[in-house]
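What follows are several structures.
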Structure 1
Amino acid sequence: MEKQYRKSNYVHAVYRKEHADWLLYNFTTRRFLILDEFKKLIYDGAPYDDISSPFLKSLYDNGFLVDYDEYDNLVKRQLKRQEEDSFVHLGIAPTMGCNFRCAYCIETGQIRSGRMTAEVSDKVIAFAKKLLKGAKGLSLIWFGGEPMLAMDVLSQIGSALKTYCDEHALAFNSAIYTNGFFLSENNIRLLESIGVDTVRISVDGSRESHDRMRFLANGSGSYDKILENLSVPTKMTYRIRCNMRKDNLSDYETLVDNLQKIHEKSGNRIIVSSERMRVEKEVNSALKELELSYPEYYDFFQKNRTLKVSEDKEKIMSLLKGKSTGVTCNATRKKSFQIDEQGNIYKCNWFLGKAEHVIGNVAENPNFSELNSTEEAGYFLNRVIADREKCRNCVMLPVCLGRCPLSWEIEGKYDCMRDINSLNELLPLAYEAYKDMKS
């Protein structure tokens, strides 16, 4: 049988009435293509046995026509990237305690007051150094609870691992997920000294809308303190996430304006993005009513896309480009682990503090193979890509990769990456951002 060149399963096309043409995007090759109506008819005429014409050859070279099993190729690509992964990825929670009681926090049932001891910290350092043998670098993320409740632990572990990587010519990057309340100047300088380059904080709109969801354990608000802390000059990048819900849509511009003033005064690099607030029913079922559907969120996003603090056109493109790593999440990496304040080791940070998901402890000085041979680790490592019909046939599979493996067996636990219908609005926006970035 002769080879056939068929249309890619992972291309979405939008008709642009104002231009009388078609805008196509290939989710595998991450490439745009504009076709007039005649060329679109030729494209839609696939499959072809011969692509010797320049137009068909161009379609093939850019992945819009294919002659291989695309799904099988995605699976092989992810397996290959898992095997080639030369970085160690560690998430460390120095405490599961928190000074906030956020209304939608997924860790509400996991809050506990203990802090990592110096003895456990030493074992974490030893465990990390063992994993780094033969690696090319370390990606370190600080989680919690609120990790900045244990700055001494961050200092001990962070400085030791950064020094080790520097001395062994290993790449090193570090980020912290924090509520931002303890970002004093002294703490900022400490974070800088241990190599933290990115600080991720949620600030949910105006003072009123933020403090209604993200408040201290005593019930008082946190908005003013966080914005005051963001004003301290730093070389770190602040990535601010605004969790959008039905009752704070009008407050996003207020947040952007406030952050813009801070940026102008301090010179700090501040990147703000809007995301959908997601609430687990078991955490706060009443808040589910405030969740936005994906179409509702993208309608908001389209209207507010020009609001920004630091220039970040990649934000729009990232909605299409997905994960550059080619893996679903860190839990599917063989050299990725999460560690809580007791030294317990997990594959997924979602389970920090949950005893039934522990796969080892740093005190046992385990190695890769021991940890990854556990049933819990196997659950993630064997879920290479979603083997569900609705995912297999989805145009966005190359960038979504089936999303969180936890959603594959728990029907309805997570929404899909985004409503496919929103692509008709999103693609033209992304193309404009793409042109701006290329110019």
Structure 2
Amino acid sequence: MKKSKAITLLSLVLFVLTVMLFVTFARFPVGIYNFNSVLGAIETNYDISGGKTYTLTLAEDNNEEVEDINSVISTLENRLNILGYSSYTVTAYKVIDEGVKDYDIRISLKGNNATDTDINTVAAFGSIRFFGDNTEDPTTEIMVDYSAVADSQYVGEQVNEDGSTSYMVSLVFTDYGYDTLKKAMNNASTEGSSNFYLKIMLGEDTIMNSQLSEASITNKTVYLTSQSVESAKQMALCLKTGGLAYKYEVENGGEITPLFGENTELKLVISFAVLYLALIIGFIVAFKGYGLIASLTLLTFMVAQLGLMIAVPGIVLSIAGVIGLLLSTILVADGLILTIKRIKEEFALGKTVKASVRVGFKRALIPNISIGVIAVVVSLALFAITGGALQNFGAIMAIGSGVAFICNVLILRMFSSLIMPIVNKKEAFLNLKREDV
């Protein structure tokens, strides 16, 4: 490659890498929005950011024995997802006390945004029941939810004529639900009343109670209103899923302290910054020019790995994931050192710089492939067959191992091909010596 072409391509690559490094750490305004750095955009778990924990204990007046606790956990997780929670764990455990047969359930959530009313809604008990007649507090039960509700979603906010804001929920009826509701409204009309009131209850709790007219029903859909986003989303969840088949009592949340105390996120960022700085200094001191090439490869690995942690759905960084980041960093550093040593060995045996680089990369290829493939396969296996912390570790380690393999095999060679034509005294720049063995 000609020197001028190498300079142009290297300048372009370094510009892109600089921009990527900038957006990884910097936060800045973009119009009316604020750009959150790549680091800030990575979702962290409660063992890093702190959070809340709730305990669900089977109520004494629960009438049915819990036959499948995994089904209960799956239902709770689904409801947390509907409410917008993404970083949480739901675990069941047995109290050691003699005579206790049923499981308690612990819900742990990231941050302090979890509300007691959300968790009470998630753990609500009972079936949806519909009451409707011409009284303001209807007592005539007209249907139950098992075949009446097709769907329910939080729609958004609306500004009322008086300037106040309310929050809308859509309730979509099935054919059965719509026909039953229309029949009840017609019955109220034949009794000489132009008013029809609909009350919806979940177990013993009233979700909504308001006047309803035929004009308010569009395509089998009724739009309900609430006074807050939180209560609207809770209403939509209740209407969509009903309640649990078992009655639990919720012990309100206790605080979860991050594993390394306050500002754990900042401490981890500083620790990794020190680690990367130490690696870069070590590479440059030990290998000079090739240390610089390895350092550029290492920085590329870092921004690519962090970017993929945002791009891949469901990745949440926990302490186990931090260990995966650390191991994958060691993996890429080890591969870089291996390749550089192979090049130095070939030059010490009498080959030219160009031949040493070509053969050194060739000799390092098989070890790098072997290590990379093994690391990715083991990480994916951990992700597939485990859960909790090990699954988190496996997911992040798999991403890191894959990026490390690409950096060791391709990115290092790319930087080498771009920088080599630019330097004049290649042996001195690359710190290659004939006496090295």
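Across the set 1, 2, FRET efficiency 1/(1 + (r/R0)^6) of positions 126 and 382 (r between Cβ atoms, R0 = 35 Å, to 0.05) reaches its highest value in structure 1.
Of the structures labelled 1, 2, which one yields 68 when percent of Cα pairs over 26 Å apart is computed from its coordinates? Could you put the intermediate results ahead of the total?
Details: 1: 62; 2: 68.
So the calculation was done on 2.
Supply the structure label, taken from 1, 2, corresponding to FRET efficiency 1/(1 + (r/R0)^6) of positions 254 and 422 (r between Cβ atoms, R0 = 30 Å, to 0.05) with the calculated value 0.75. It must be structure 1, since only it matches. Each of 1, 2 could give helix-only ellipticity at 222 nm (-39500 (n - 2.57) for each DSSP H run of 4 or more, over all residues; to 500), but the derived value -17000 comes from 2.
Read-outs throughout are calculated quantities, based only on the coordinates presented, and are distinct from any laboratory measurement. From a predicted model like this one, the values you see are computed outputs, not experimental measurements. Cβ atoms are built from the backbone, for glycine too; each structure is taken alone.
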